[in-house]
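Visitor: Multiple structures are listed underneath, in structure tokens.
Taken together, the values in this text are just the output of simple stated rules run on the coordinates, not laboratory data. Computed from a prediction, not measured in an experiment: that's the story for all the values here. Cβ atoms are built from the backbone, for glycine too; each structure is taken alone.
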Structure I
Amino acid sequence: MVNYACKIIQDAEASEDIVQQLFVVFREKKDSFESDLNIKSYFYRSVHNKCLNELKHLKVKQSYKEDNEIQRNTEELNNDETNNEALKHRIQF
């Protein structure tokens, strides 16, 4: 299952975490599962869904990172323009 997760999210450590979390949840709730539940199908579908959630989370995280970088670059640009204007003003006097 870890290999399956790794094929989806391309991150071995995150894949191991996802599968381990699913086993923990299953163990905690195993008495509430139906007896005719196909365990293999349940785990693969759960791993698949968790991986998709992880990819969405990473996409949002990357978007925030890019937004912060753009904001930082804009602030630096504004500071540079302010400094340039101050230099021009000093040169004129």
Structure II
Amino acid sequence: MITVNKSIKLLEQIAEGWRNELIPPQKLKKVIETVSKYRLNICEECSYHSKNHITKRIDAHCTKCKCTLTAKTKCLSCRCPLEEPKWVNIQEKQE
């Protein structure tokens, strides 16, 4: 069962990822792009990538956590959802 605190953290991470996708902070723009490219390359090879599954969604997404990869990989406080993550967060919470 997901706690209220965990739910709030997930919502904050979703908002962070989409904000960084759509209107990234100028001072973090290069970092976000570099991190995202690195993470997307890892995700491309992952068995949980949506391209390896039959799905109704048209976006590239993780079938483990269900996140859209363009936003998930730009969330600097996010990590890969696998028990042994393929990539980790680079900061606790983005300001």
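Visitor: Given a value of -30500 for helix-only ellipticity at 222 nm (-39500 (n - 2.57) for each DSSP H run of 4 or more, over all residues; to 500), calculated from one of I, II, which structure does it belong to?
Guide: I
Visitor: When you work out percent of Cα pairs over 24 Å apart for each of the structures I, II, which one comes out largest?
Guide: Sorting by percent of Cα pairs over 24 Å apart in descending order puts I first.
Visitor: Starting from the value -0.73, -0.77: which structure in I, II was log10 I(q)/I(0) by the Debye sum over Cα atoms at q = 0.21, 0.22 Å⁻¹, for residues 13-52 alone calculated from?
Guide: It traces back to II.
Visitor: To continue, here is another question. Say we calculate mean count of other Cβ atoms within 10 Å over residues 5-12 for every structure; which of I, II gives the highest result?
Guide: Looking at the calculated values, the largest one is I.
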